[in-house]
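There are structures below to look over.
No value in this document is a laboratory result; all are computed from the given coordinates. This is a predicted model, so every value here is computed, not measured. Cβ atoms are built from the backbone, for glycine too; each structure is taken alone.
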Structure 1
Amino acid sequence: MIAPAQDASEVTARSAQAPFVNEEFVDFTLGENRRAMQAALADVESQLGRSYDLVIGGRRVRTEGKIVSSNPAQPAQVVGTHSRAGSEHVQQALDAAQTAFADWSRRSAVERAGLLFRAATLIRERKFEFCAWLVYEVGKNWGEADADVGETIDFLEFYAREAVRLASATTPIQLPGERNQLRYLPLGVGAVIPPWNFPLAIMAGMTAAAIVCGNTVVLKPSEDAPTIAARFMSLLEEAGLPDGVVNLCPGAGAEFGAALVEHPQTRFVAFTGSKTVGLQIHERAARTQPGQHFIKRTILEMGGKDSILVDNDCDLDAAVQGVVASAFGFNGQKCSACSRAIVDAEIYDTFCDRLQAKVAELKTGDPVENVYTGPVISEKAYRKALGYIEIGKTEGTVLNGGHAIETPGGGYYIAPTVIKDVAPAARIAQEEIFGPVLAVIKSQNFDEALAIANNTEYGLTGAIYSNSRANLERAQNEFHVGNLYLNRKCTGAMVGAHPFGGFNMSGTDSKAGGPDYLLLFTQAQSIAEKITKASQAAEKQPGQMDL
């Protein structure tokens with residue numbers, strides 16, 4: 001009779017061998033899906049305002065300090081109240097993670113992958129529920145929420161398979177007379193610091209990548225989206241997460257986050273967020289602390305100032321549609337969002353006319369009602385975007401928007417804003433706004449368009465619309481971004497198909513969702529054993545499967 005643990009390993013092994021397929025998007029035009037989403041929204045609404053504790057070593061820890069997460073569409077509506085981790089909790093969390101590492105790091109890749117496969121199944125079963133939490137906590141419309149949940153499932157499924165594949169790695173050659181091995185070992189205890197804009201997918205993806213390799217982590221979710229992290233943590237526990245493998249600690253970056261990054265027990269830091277914070281993390285992590293006997297690894301994704309080039313021979317309607325979707329999907333709050341349209345002078349006026357008409361069709365309102373554009377995430381983001389709009393009014397001509405939208409609930413709504421005739425070096429053409437603001441820049445020829453595209457300190461995503469094969473090939477060689485798209489929008493990277501990460505100040509080009517990503521959470525060990533009669537005899541003995 002097969003033992004349950006072995007049976008589970010065999011099930012996981014079979015899952016790992018099945019080909020990876022991206023999760024299908026939900027079709028909300030179907031009545032059954034609309035009703036399911038409305039029911040999930042009603043159910044989640046009844047759970048708003050609950051309190052959540054820290055989770056350290058499997059224990060719930062309640063603190064006096066609190067983080068209150070609010071609905072950006074109705075700021076008075078509390079989504080969740082969370083215990084706030086302070087500097088005094090850093091050592092507790094790291095100790096719990098270190099204790100768990102001793103066992104978790106020695107479990108097989110198949111067993112660790114099994115946790116991810118089970119979590120993916122649970123999320124798939126509760127897809128509408130997680131979509132609803134995303135609607136309430138960060139203001140995503142239904143489609144954007146579904147894409148976030150789908151990407152979460154993809155990360156879990158993809159990284160589970162990649163961990164099993166990595167565990168089967170071999171050396172390129174076997175020397176005669178030796179048995180040569182190449183193993184990828186976990187780094188140890190790390191910090192995972194995700195953003196609020198993909199509070200499920202990126203948070204879960206970074207966490208899953210770390211733990212499936214055998215590491216243990218302290219997870220510090222964004223203060224703007226801690227509830228989704230708490231719900232995910234509960235789901236991991238339901239899927240069989242051992243105590244201490246993930247330690248959930250919402251806390252302030254200046255207090256808890258900085259201490260976590262600098263601590264001599266923290267072996268790696270996986271971060272997605274702003275350039276400013278990312279560079280601070282990189283600098284702090286580079287300083288060797290007393291008692292530290294390793295070089296900390298930083299895995300950083302830090303945003304962008306992304307451009308779409310519109311060539312004079314392109315399908316103009318497709319280009320307009322792609323620019324609008326890239327600029328205003330989730331209100332421009334994606335690091336991959338198009339914030340600059342660089343348009344050839346020959347078609348510039350026609351493009352601007354069609355762009356203005358297309359943006360004018362966009363509806364703004366409460367995401368619960370599945371309106372296309374909703375609020376920005378917070379009052380801070382609201383004031384920042386409005387400040388840049390005022391700057392933009394002095395740097396170009398407003399085609400659309402340019403103002404806030406008042407609502408009865410006091411939500412953080414800003415009209416989708418397009419500003420044309422912007423100079424390539426203007427502030428709104430150079431600085432990351434992270435809101436629904438698009439700058440349109442005229443280029444005299446393709447040489448100038450490429451020069452403008454490369455004139456920022458970032459290098460995350462970019463796109464080009466052109467029917468010229470020569471220009472498409474030039475873009476592939478000269479448009480310096482980590483993710484380049486030809487004749488399609490510059491947002492919506494799919495796990496497996498579009499490994500994601502950028503150049504320059506956009507980060508360390510970590511390529512999340514790609515075949516190289518798990519290597520960042522491991523260290524390679526080469527083992528060479530001379531073949532003897534004794535070793536040959538031992539090899540013939542039945543051994544335990546240990547992928």
Structure 2
Amino acid sequence: MRTTTAPETVAELVARQWGDHRPGLMYQDADGDAERHVLTHHRTAREAAARAALLVDLMPPGAEPHIGVLLDNTPEFPFWLGAAALAGAAVAGINPTRRGPELARDILHTECRILVTERTHLPLLRGLDLPGVRILITGTEEYEALLAPYAAAKPGDAALAAPAPTSRLLLYFTSGSTGAPKAAVCSQGRLAGAGASLARSFSVGEDDVHYVCMPLFHGNAVIADWLPALVGGAAVALRRRFSASAFLDDVRAYGATYFTYVGRAIQYLLATPPTPDDRAHTLRLGFGTEAGAVDAARFAERFGVRLVEGYGATEGGASVQRTPDTPPGALGRAGAGDDLAVIDPETGRECPPAVLDTEGRLVNGSEAIGELVNRGRSLFEGYWRNPDAEAARTRDGWYWTGDLFFRDAEGFLYFAGRTDDRLRVDSENLAAAVIENILARWAPAAAVAVYAVPDEVAGDQVMAALSLREGARFDPDAFAAFLLAQPDLGTKMAPRYVRIIPEMPVTATNKVHRVSLRRAGFRCAPDPVWHRTPTGAYTPLDEPALSTLLASYTTHSRADLLDR
């Protein structure tokens with residue numbers, strides 16, 4: 001890793017690239033294009049400086065210095081990240097899976113006066129009312145003509161305001177499951193510190209190549225992949241959109257040594273057909289969230305690559321630091337200066353330590369699982385123009401993460417899902433992620449999602465969506481026997497309903513689209529659904545059984561809950 005002093009701003013990191021003529025940025029023009037291009041670190045800094053100078057001239061006087069970036073993972077995205085850092089401006093990452101009024105709301109809410117996009121995404125903007133927003137379309141003659149006068153710009157030549165540790169750099173939307181997403185504020189100082197911390201933890205050096213296959217409009221790719229590469233002087237290789245089938249080809253072609261992941265990306269990679277040369281590559285590490293212990297072990301066995309699960313929200317309110325003695329399945333302990341606690345949100349009291357069996361399986365989840373809360377200092381910098389959301393996040397003087405955890409007797413913390421994914425079955429609170437980790441052990445399952453559906457009388461019932469491995473079929477007797485053999489599957493955790501789904505619905509960041517699964521519930525034809533009888537056996541939820549079930553909801557005046 002570079003031995004220069006710790007950076008105070010991301011602008012410093014971008015400027016450090018000047019004069020470095022080693023390979024710095026690698027990419028393909030489009031999916032399916034076999035030709036891969038290489039730009040030096042110096043060239044990427046030059047492109048960022050040119051855009052910073054253009055930005056200074058285009059930004060209306062008195063406007064918030066915010067740029068919306070509606071792009072796939074093309075070179076223009078890191079160019080504009082660097083430009084914003086140099087110019088003392090901020091990038092709002094715009095999610096291309098948003099549509100219509102929701103998309104317009106994201107752009108206007110963050111007060112973007114400039115929107116950078118590409119031809120591919122122009123159809124998304126048709127018919128949108130975006131008053132006062134200037135749209136720049138990359139790859140066009142007009143765009144190149146705008147940039148031409150600034151080709152000789154250097155880092156530091158032009159700025160709207162001198163970059164400082166407190167300067168806003170990112171307005172990144174959190175991927176909430178309901179309601180309008182919130183734009184988390186991220187300063188240059190906090191981001192530079194996060195990048196430096198990860199670069200130290202993973203010994204990022206100038207010979208590394210960071211493969212960026214997660215979307216850059218999401219915090220994971222920028223904070224955990226692009227920034228550590230900047231700090232360590234590593235090269236960055238871009239994949240326009242994540243592709244499981246192209247993953248190893250890219251890794252080999254670019255000589256990638258590191259990548260990040262979120263959501264179900266690891267399951268998609270494991271679902272690709274095995275080949276004899278699965279370990280013939282340069283990767284040494286994957287860093288991300290939500291892989292699960294079972295899939296992480298399968299990934300290491302097949303590809304010979306260690307996955308490190310981390311925790312640190314884009315908001316910066318709490319972080320968990322992994323140490324060499326962190327046990328399997330745990331994320332680590334509280335970071336320096338953090339006072340993290342697992343709190344029962346109903347009582348406000350700290351949850352008791354988790355009890356784990358000899359194989360590390362949780363046996364007292366109903367009492368040990370609670371919301372992770374930071375009672376100490378927090379790096380949370382707020383949400384853009386959203387005081388109600390800020391107040392909810394920082395109530396009672398604590399930072400409430402919105403994530404479920406449990407803590408063992410030694411203080412190690414384990415992720416148990418989002419608070420939104422909590423189920424209440426027969427007056428007992430259950431965490432979807434805990435049940436998912438158990439179901440993931442079933443060999444025929446390629447992907448698993450657990451979520452709540454309303455019970456006919458009160459509370460919730462557990463429903464699971466299973467995507468099966470190629471050639472596998474759902475054997476209800478084998479599945480029931482598997483459940484009986486799991487010592488950590490509580491009496492109320494077994495799924496009442498099982499949906500066999502050809503492909504798991506996911507968001508643009510490869511997280512399971514639970515809203516769509518919950519909305520469909522067990523009325524999800526043509527996908528088959530099996531339901532659990534009082535004996536523990538699974539039988540098809542056919543038309544007669546479904547009619548009887550729906551009548552029960554009507555009898556108890558709960559049919560309306562199925563449509564929410």
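If mean count of other Cβ atoms within 10 Å over residues 432-439 is calculated from each of 1, 2, which structure is the one that comes out at 26.5?
Working: 1: 26.5; 2: 24.0.
Label of the originating structure: 1.
One of 1, 2 was used to calculate relative contact order in percent (Cα under 8 Å, 6 or more apart), giving 16; which?
Source structure for this number: 1.
Using the calculated result 0.00 for FRET efficiency 1/(1 + (r/R0)^6) of positions 128 and 360 (r between Cβ atoms, R0 = 25 Å, to 0.05), pick out the matching structure from 1, 2.
It must be structure 2, since only it matches.
If we compute Kirkwood radius over Cα pairs in Å, for residues 40-223 alone for structures 1, 2, which one ends up with the highest value?
On the way: 1: 18.3; 2: 16.9.
Across 1, 2, Kirkwood radius over Cα pairs in Å, for residues 40-223 alone peaks for 1.
Upon calculation of helix-only ellipticity at 222 nm (-39500 (n - 2.57) for each DSSP H run of 4 or more, over all residues; to 500) from the atomic coordinates, which of the structures 1, 2 produces -7500?
Clearly, the read-out refers to 2.
Which structure, out of 1, 2, was distance in nm of label points 7 Å out along Cα→Cβ at positions 304 and 456 derived from, given a value of 0.9?
Derived from 1, not from the others.
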